[in-house]
1. One of I, II was used to compute mean count of other Cβ atoms within 10 Å over residues 34-41, and the result was 14.9. Which label is that?
2. For mean count of other Cβ atoms within 10 Å over residues 98-105, which of the structures I, II scores highest?
3. Could you figure out which one of I, II the value 66, 45, 42 for Cα extents along the principal axes in Å was computed from?
4. If you work out distance in nm of label points 7 Å out along Cα→Cβ at positions 162 and 210 for I, II, which one comes out largest?
5. As an exercise: distance in nm of label points 7 Å out along Cα→Cβ at positions 26 and 218, calculated from one structure in I, II, equals 4.3. Which structure is it?
Structure I
Amino acid sequence: MRILFYPICFRNDTVKVTLLGSGEAVGVPAPLCECRYCDESPTRRRPGLLVESEQATVVLDVSPDIKDQLHATNTTNVDAFFVTHNHFDHVGGMNELHHAAMTFDEHVGIEGGYLDSETFTDSEKPDDPTFAVYFSERGLDIFESSSAHLVDSLELRTMEHGESVEVGDIRVVPFPVRHARPAFDTLGFAVYHEGAKVVYAPDMWEFADDKEHEGADVLFAEGAALFRTFGHGAESDLRSALRSADADQTVLLNLNEHLQRMTTDELRDALGEMDVDGELGEDFATYRL
């Protein structure tokens, strides 16, 4: 399927996809760093993908940068968040969702009697958002153990490998990938809308024994191992996995100029010399399918 770019208004058969973050756990610039690679490269936020249709809005991963990412895309209404796994760069924004999920009356102290219920008029109060957050069963167990203080304020749900989660006219299918197992049940997501398919697998050494990742219009996938990044699996395995996906367009994520000791332009030049059919991801790049 050919990727098209349209004005902001939706056609009934289109879906808008925005890459919220193309980096990895450290991000660019790195903390307390002024190296030339950080200075000469654009910001890379931690991973995330925003998918918007006429009927629904979903976000894949809840990065530590989620508040700024959603404000930058003018996103104030999300139906569901989906978490790939429990590493900080994919789940570190859950505290932000906790604050968002609190009702206004709870937040300012009306609930509980600290302020009088007439302190604010209805016109002064923002709408209270409602959304669900989906984890694998293993992911939810980890989250409930590590962040028990957040559990009661959020609508937490589980999802199973290969089973569709319907959100309006968007269908999300989780599938297993090889990364940080067995500690985490790390997932990728296939997102379907009408005849379009997007696959998101930002931390992925290899795809597991599953076909859900294949044949996407756009594949957002791990790219770090192509640039000799420690701890991101073998380059040969990643190359094979990207070929097996057979996507129309591949966008590489999990990139970090600071760690790879190359500027963005140098990364792009290096990629051009490789036998890899893909492009470097850019924060807030948009795709319409």
Structure II
Amino acid sequence: MKTITFMKADVPALGLLVDDLILDVAAAAQHYNSTVAQHDMQLIAGGASAIGQLEALALQAQSNPELWLQEADIVWGPSVTRPNKLICVGLNYRKHADETNAAYPEYPILFNKFNNTLTGHKHDIAIPSVTSQLDYEVELAIVIGKEAKYVAYADALDYVYGYTIVNDLSARDLQMRTPQWLLGKTCDGFSPLGPYLVSADEVGDPNQLNVRTIVNGDVRQDSNTSDMIFNCAEIVSYISQHMTLTPGDVILTGTPEGVVLGLPEAERVFLQPGDEVVIEIEKLGRLENRFVAEPDKPANWKRIGS
């Protein structure tokens, strides 16, 4: 199943993708007096039962064109709207570690992002004026479907609802300013997520997916999730040993080689206003965003230390 979030009267709404059309789930539920999940977080927590109910509603609604939308007519939201946790894995592709001259980690390197970083497909993203080194990172995102604590490796993927695409935007100058990476990862809009949330049964093995980043038509990253140092099951199991994962939690699984940071310093050209970035992951779709200049700061704004 592929679901989306679209904005309806400025409120996130759940849509179900069927072929090239999107079912307005709330409108269909009201029309047919259905009790299906009407929000992405309800659907994720509901698992297979909620998916089955939503599929049945789509069949019921297929002859009612008023309940269906075109992708071109919607305003996209992030494919997961209210994750309790956004957990990231750093240096998790062998060739990415190689290009940045970093040793392969013995354990997953974890850090976090926040909900302020979430945005959707086709949204413009403002480049913060506090950075001159904004980088892209294609990443497979795991979406947890049920509470997970002390989960064994063999069972870990049973706790996954599905997968989506994220561009883990990284302000490298801010990221490297201190030993903690958080500042360079958590500016507004730094986690465009989508376009779809795809249930695990449609994806199959998450560690056999082609991934690409295209900047202004130029392919920059072109790899496969099989290059991960810690695969998806290892990541879910490892994190669950230390904290309880809950439905809707999003885990960013790392990026492959081809980021700007991995280039020789003289060849690095970071993202600029006007750049268009496309992130593709096999079976999950194509996430597109354009980058723009940040609006002027308030007149009384002052940089710390100035």
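1. Working: I: 14.9; II: 18.8.
It must be structure I, since only it matches.
2. Details: I: 15.5; II: 11.5.
Largest one: structure I.
3. Working: I: 66, 45, 42; II: 59, 50, 36.
Considering all the candidates, the number was obtained from I.
4. Numbers: I: 1.0; II: 2.3.
Once distance in nm of label points 7 Å out along Cα→Cβ at positions 162 and 210 is tallied for I, II, the winner is II.
5. Details: I: 2.8; II: 4.3.
Source structure: II.
Throughout, read-outs are computed from the coordinates displayed, never taken from laboratory work. The model shown is predicted, which means the values in this text are computed figures rather than measured ones. Cβ atoms are built from the backbone, for glycine too; each structure is taken alone.
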